[in-house]
1. From 1, 2, which structure was relative contact order in percent (Cα under 8 Å, 6 or more apart) = 14 calculated on?
2. Looking at distance in nm of label points 7 Å out along Cα→Cβ at positions 35 and 115, point out which structure of 1, 2 has the largest value.
3. Quick check: 0.05 is what I get for FRET efficiency 1/(1 + (r/R0)^6) of positions 75 and 203 (r between Cβ atoms, R0 = 25 Å, to 0.05), calculated from one of 1, 2. Which structure matches?
4. To which of 1, 2 does the computed value 32, 17, 14 (semi-axes √(5λ) of the Cα gyration tensor in Å, for residues 51-138 alone) belong?
5. Out of 1, 2, which has the highest value for mean count of other Cβ atoms within 10 Å over residues 99-106?
6. If mean count of other Cβ atoms within 10 Å over residues 43-50 is computed to be 17.4, which of 1, 2 is the source?
Structure 1
Amino acid sequence: MKALTVDVICQTIAAWIRQGDFAGSGRLPSERNLSEQFSTTRITLREALGQLESQGLIYRELRRGWFISPPRLVYNPLHRSHFHAMAQRQGRAAQTEVLDAQRVNASRKLAENLGIAEGSDVFRIRRLRRIDGRAVLYVEHYLNPAWFPGLLEFDLTQSLTDLYVNHYNIRYGRVRFTMLPGPLPAFAAPTLKVAAGSPALFITRINRDQHDRIIDCDYEYWRYDALCVDVEA
């Protein structure tokens, strides 16, 4: 009986979404209201909502509730385009918030990625990126200061790609990508308004410039339901 109830709830909410019942706010009624509408328990309702979330129809934000999932952002690693331009091409609005920017010492793994000695001085820029107002990406940029003197003094909400070109005459060359699904770490989860351990896509990007020098390394933590990786080789 419980399985049938969950199935009925899923079908009903999915039909409401298709009909545009929540198109105005994009937000579902509270769990309490939905439980009363379906005359069911919170446990059963959450099971149904979890199934709809796994299907990509809805998503949850901590302390805010459930929302209709917008289209995923299409991401092609072979296209050397920055975040805002990528979003704009797809008719989406991108926003960037700088969480902090400072000098730190390179860990062993980071030093290996940047081709420098462990403990070397590096720039670390941590940013939160939104699509249409929704937080979808927490990213840590690590830069070799040798190539970017004074960079921390700039407005770092702007595209680093453009900043490199306009102020340092540095353009991206080769790049190495590593993509792994996994649990969202505790340090990234709060900014994305999800619980630590939620499904995520972790992308490591090691960039070289036009002279084939390793210039930076990015650690990207994406909400798993926000991104579609599409590559044509």
Structure 2
Amino acid sequence: MRKLLFIALFLPFVFIEAQQSLNINNVTGSQSVFESVVASGTGAPIKYEDIQGSPYQSPLFQKASVGEKYGNIDVRYNAYTDDIEFLNNGKTEVLPKQDDFARIEVLSSKQAFVYFKNTTEPKGYLIEIAKGKNPVYKKEKTIFKDAAAAANTYQTGKPAMFVKQDPVYYIKTTSGNMNKVSSLKKITELFPEKEKEYNTYIKSNNLKFNDGDIAKLMAFINQ
């Protein structure tokens, strides 16, 4: 009896999870086709596996919630194409860039990707570093450098490669403006009425310009 009760309670959750995955797959069409190749000036397109480096923040797919309706979806972020890729019955597809899928949160790390459909920078997927009334976002980008033949017999050619760029940080203030910041000092300058207090906090806590310390500073500013 207990076993039957457990099965009765468990099956709806299995059905819901399967239904969520099915629904997210149904809303994608030909625009979701993923091709792991890069156009090259040397001739034929180059496959990802033949390029040094990686276009991915993490090459492994991770379970994530997508928007408000879909959970337990296998995703990864492609920093070269600025796409969220997901698995559909073992096949890699690209998540459509639309409002229903504007927020993707990795379940294990709680890292969130937020889609901004701006016509100017920042646009595309940004990583949420800090929440609150003045949230912070980080843009990660990877570029492709094409293969280059040797100029002469004394030189060697250069292989095609993916090159990770330095991240760019943005703070969205209560005014609604997205402000690009390149240092902790640039952050405190956005709040002139308490800039001195915030600079003292930075110094006393020996904060650096990295994800963790930026989040710590913003928690202090947003309190």
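What follows is calculated from the coordinates using simple rules that are stated; it is not laboratory data. What you see is a predicted model, and the numbers here were worked out from it, not measured in a lab. Cβ atoms are built from the backbone, for glycine too; each structure is taken alone.
1. 2
2. Details: 1: 5.8; 2: 2.1.
Greatest value across 1, 2: structure 1.
3. On the way: 1: 1.00; 2: 0.05.
Derived from the structure labelled 2.
4. Details: 1: 32, 17, 14; 2: 20, 16, 13.
Structure of origin is 1.
5. Working: 1: 13.1; 2: 16.8.
Checked 1, 2; max of mean count of other Cβ atoms within 10 Å over residues 99-106 sits with 2.
6. Numbers: 1: 17.4; 2: 11.9.
Only structure 1 yields this read-out.
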